[in-house]
Structure I
Amino acid sequence: MCAAIGWQALCLRMARQALVLARLDAARSPDLRLELGYDPRFGKEGEWVLNLCSAERRCYTMVLGFRSHAAGHCLHIGCLQGPDGPDSREYVRELTRALHGERPRELLLEAARELAECAGCSHLELVGDRQHIYRHRRKRRRLAFSYDRFAAEIHATPSGSQGWIVPLRVAPRGLEAVASRKRAATARRRDMVRAMRAQLRAACVAGAAAG
């Protein structure tokens, strides 16, 4: 698939070392960044690992893979995983506050949308609960995260194969429709996401052209 989308150089580089796609303008967390690379621990769920991370730890992970279809190709989300440890829930709350109210998994979704557009994908797919590799009858495990519930939150539509189709673009509500007390934070959050997407696009273009 890397050859089909013209990303041979980029994929080779990411396989050797994670590529920093964007540095985030987050409150009180100047070191937050997005990285894309390869991690064999997630090989069953996808080829590429998109990490939201800080200097101290991995914050959130999304596992991605390109798939071919009759109409072209798409980017498939095979896994979403938050931080580990007894403090993980509070850490995610702190991280959300640092991201101006943007939930980490939704930030990663915006990054995946931009990656899909950069690669010329026709759409984005999300694995379903029954479709997930660890719900296979030979590997049946309880999923800590419900992909079906997340799909409902982001207004995804059924794909017909127990998974979900996620729109590449979603028109945001006008700021005038946001409660006045939340407008400043909403504007900062949207500015952060726009800047992230621009950095990500530039990193993909530069990486694909290298070598």
Structure II
Amino acid sequence: MESYKRLLINNKVWAEDTVKRDPEFFHRLEKVQRPEFLWIGCSDSRVPANEITGTQPGEIFVHRNIANMVVHTDLNMLSVLQYAVEVLQVKHVIVCGHYGCGGVQAAMTNNSMGLINKWLRNIKDVYRIHKHEVDGLASEQERFDRMVELNVQEQVYDLAKTSIIQKAWAHRGGPHLHGWVYRLGNGIIHNVCEMEAGSEMDPIYKFTNL
């Protein structure tokens, strides 16, 4: 059997089992979408948002890209953010990275990788900002793990720099921003940083006419 056909068969089995457990599940799901969370995660197939958080379809609005980045020129990510914050009125935005991230690891080298160089440059900027701390760590693994954490931290800060988040903070006192890192080896999520609505930031990034 071709591998993709297995996915279609698995889907039918899942749908049938779901209806057996909860006959109204799909009827409820098709009516409205009211997630409390926006998840900005890595595209890595080993880090599925619903499974690792124990949530059901409809509970988390998800955007994924290489190395869970919040890039100010990424119209895809910004469109998802605006819809989640302004239309869905999510209460929390979570940036979740993971230890062992290939994107972060690639950014810590001097290898040219073609088109993805432009994306990885944003992670290289994180290293430049935190170079003294990262270089001061004893082992390559420690430096790699810390870069994953610092990358998540900087993406949370970059969320706060957007007019979308600042406008929501000013008008409805939310959402709360979270930076998490998932460990593939044990399945545990670690809380790296948080920013509550109205948190302080460098004044140059703060909009005053929202």
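Only the coordinates and a few stated rules stand behind these numbers; no lab work does. None of these values were measured; they are calculated from a predicted model. Cβ atoms are built from the backbone, for glycine too; each structure is taken alone.
For FRET efficiency 1/(1 + (r/R0)^6) of positions 44 and 100 (r between Cβ atoms, R0 = 30 Å, to 0.05), the calculated result is 0.30, so let me know which of I, II that is.
Corresponding structure: I.
Of the structures labelled I, II, which one yields -13500 when helix-only ellipticity at 222 nm (-39500 (n - 2.57) for each DSSP H run of 4 or more, over all residues; to 500) is computed from its coordinates? Provide the component values of the computation, followed by the final result.
Working: I: -10500; II: -13500.
Checking each candidate, the match is II.
If distance in nm of label points 7 Å out along Cα→Cβ at positions 20 and 52 comes out at 3.0 when worked out from the coordinates, which of I, II was used?
That value comes from structure II.
Using the calculated result 11.1 for mean count of other Cβ atoms within 10 Å over residues 12-19, pick out the matching structure from I, II.
On the way: I: 15.2; II: 11.1.
Going through each structure in turn, the value belongs to II.
Identify the structure, out of I, II, from whose coordinates FRET efficiency 1/(1 + (r/R0)^6) of positions 36 and 92 (r between Cβ atoms, R0 = 25 Å, to 0.05) was calculated to give 0.75.
Working: I: 0.75; II: 1.00.
Matching structure: I.
Given 19.1 as the derived value for mean count of other Cβ atoms within 10 Å over residues 156-163, which of the supplied structures I, II does it correspond to?
Attributed to the structure labelled II.
Hey, distance in nm of label points 7 Å out along Cα→Cβ at positions 28 and 116 derived from one of I, II reads 3.4; which structure?
I
Can you spot which of I, II the value 1, 6, 13, 17, 17, 15, 13, 9, 5, 3, 1, 0 was calculated from, given it is P(r) over Cα pairs in 5 Å bins from 0, in percent?
This figure was derived from II.
Identify the structure, out of I, II, from whose coordinates FRET efficiency 1/(1 + (r/R0)^6) of positions 4 and 76 (r between Cβ atoms, R0 = 30 Å, to 0.05) was calculated to give 0.75. If you can, show how the numbers build up before the last one.
Numbers: I: 1.00; II: 0.75.
Corresponding structure: II.
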